[in-house]
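Engineer: Once you scroll down, you'll see the structures, which are given as structure tokens.
Only the coordinates and a few stated rules stand behind these numbers; no lab work does. Just so you know, these numbers come straight off a predicted model, no measurement behind them. Cβ atoms are built from the backbone, for glycine too; each structure is taken alone.
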Structure P
Amino acid sequence: MTQQLLTQPKVSAFGDDTSLVRKTFAQFPSGVAVLAVDIDGQQHALVASSFMVGVSLEPCLVSVAVQKSSETWEIIKDARSLGVSIFGKGQGDLTRKLASKDRAARFERVAIEVDESGSVFIEDAALWLECSIHEVTEAGDHWLVLLEANKLGVGENEPLIWHGAKFRELAATQSIDIG
């Protein structure tokens with residue numbers, strides 16, 4: 001492999017240009033998660049694409065970054081447990097509905113399951129986790145939330161992907177055994 005001097009740099013300083021930051025971060029594909037809980041018969045949902053599994057196996061930790069300005073986080077942060085549903089193929093419109101500003105209409109005609117802990121799970125998701133909050137750390141304009149997964153479930157739907165500010169779906173390819 002030969003080395004070349006770059007005529008145009010791959011990276012540049014962005015200063016206060018948050019649009020460049022958003023454009024850059026949008027190029028990293030992620031799943032879309034909803035953290036949901038039932039509090040006194042009222043369901044609350046927080047949608048996030050900044051969700052990460054596999055933070056730790058022992059204990060079983062996942063993470064999510066939540067905007068400090070989130071009104072929903074203020075409501076759900078003290079819940080005993082949270083239902084996490086990773087949206088599946090065909091659930092892009094549902095994602096937008098659960099993230100809408102109209103809180104009263106978020107769960108209208110949405111198929112859910114509420115367990116004994118108050119965790120809310122979305123039907124036809126790719127996977128589900130029942131989690132408790134393990135740790136919350138300040139991270140700039142967000143809270144970095146470590147969640148301990150207490151229960152897990154895998155659905156039959158493929159995950160919905162968020163990439164380039166659009167919902168996308170996985171394409172079938174040849175599988176490779178990595179085990």
Structure Q
Amino acid sequence: MTAAIMTLIDLENKHFAALGGWLRSERDLVQWGGPDLTYPITDHQLEQMLIEGKTTPPKRLCWMAADATQALVGHVQLALDWRNGVARIARVMIAPNSRGQGLAVPMLKAVLEKAFSYPEIERAELNVYSWNDPAIRTYTKIGFSHEGVRRSSVKVGNERWDTAIMGLLRPEWKST
């Protein structure tokens with residue numbers, strides 16, 4: 001799949017059922033949304049994300065990704081720190097039945113284009129659990145660098161997960 005046929009669509013209430021259906025366990029939910037969300041995801045939790053996008057300037061932007069047939073194949077968010085010029089890519093997910101098709105790279109490139117379209121944004125960053133090798137390979141492929149690890153930062157059931165921190169500066173993005 002190429003970037004030309006990946007479309008980002010603003011997240012709306014009508015997408016909640018599809019998105020929630022992709023989160024099949026507490027582990028899936030925490031991997032996607034972090035430890036502050038509760039399983040199963042509720043419309044209320046998703047609505048709170050939309051509310052953050054209605055501030056001026058927005059604190060969070062949320063999208064669904066659609067393929068050439070307009071089928072929903074992914075989801076991604078940007079949390080925006082305007083004061084420090086940082087856009088944090090968050091809550092990245094490719095639909096379970098669409099994984100392994102090369103959809104993450106064009107989706108993430110589209111999100112980075114949106115992030116760096118704001119002149120105030122100098123840095124893009126993200127957190128990824130250190131065991132998630134496919135995601136780390138994808139982020140590295142589009143130019144992110146490893147910056148550190150928060151060890152044992154999240155508890156899921158009886159497991160402790162490390163969180164890797166990755167970043168990409170505007171000049172690095174321009175050179176890709």
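Engineer: Of the structures labelled P, Q, one was used to calculate distance in nm of label points 7 Å out along Cα→Cβ at positions 76 and 92, giving 2.3. Name it.
Structural biologist: Values: P: 2.3; Q: 0.7.
Working through the options, I get structure P.
Engineer: Ranked by mean count of other Cβ atoms within 10 Å over residues 124-131, which of P, Q sits at the highest value?
Structural biologist: Largest calculated value belongs to P.
Engineer: Of the structures P, Q, report the one carrying the highest value of distance in nm of label points 7 Å out along Cα→Cβ at positions 108 and 132. Write out the running numbers ahead of the final one.
Structural biologist: On the way: P: 3.7; Q: 1.0.
Biggest value here belongs to P.
Engineer: So Cα Rg over 2.2 N^0.38 Å, computed for just one structure, reads 0.98; which one of P, Q is that?
Structural biologist: Details: P: 1.15; Q: 0.98.
Among P, Q, the structure yielding 0.98 for Cα Rg over 2.2 N^0.38 Å is Q.
Engineer: For mean count of other Cβ atoms within 10 Å over residues 12-19, which structure out of P, Q has the highest calculated value? Write out the running numbers ahead of the final one.
Structural biologist: Working: P: 8.9; Q: 13.1.
Of structures P, Q, the maximum of mean count of other Cβ atoms within 10 Å over residues 12-19 occurs in Q.
Engineer: Where does the value 2.5 come from, among P, Q, when distance in nm of label points 7 Å out along Cα→Cβ at positions 60 and 116 is the thing being computed?
Structural biologist: Q
Engineer: The value 15.0 for mean count of other Cβ atoms within 10 Å over residues 20-27 was derived from one model only; which of P, Q is it?
Structural biologist: Label of the originating structure: Q.
Engineer: Let me ask something else. Consider the structures P, Q: one of them gives -8000 for helix-only ellipticity at 222 nm (-39500 (n - 2.57) for each DSSP H run of 4 or more, over all residues; to 500) as calculated from the coordinates. Say which.
Structural biologist: Q
Engineer: With relative contact order in percent (Cα under 8 Å, 6 or more apart) coming out at 19, pick the structure among P, Q it was computed from.
Structural biologist: Q
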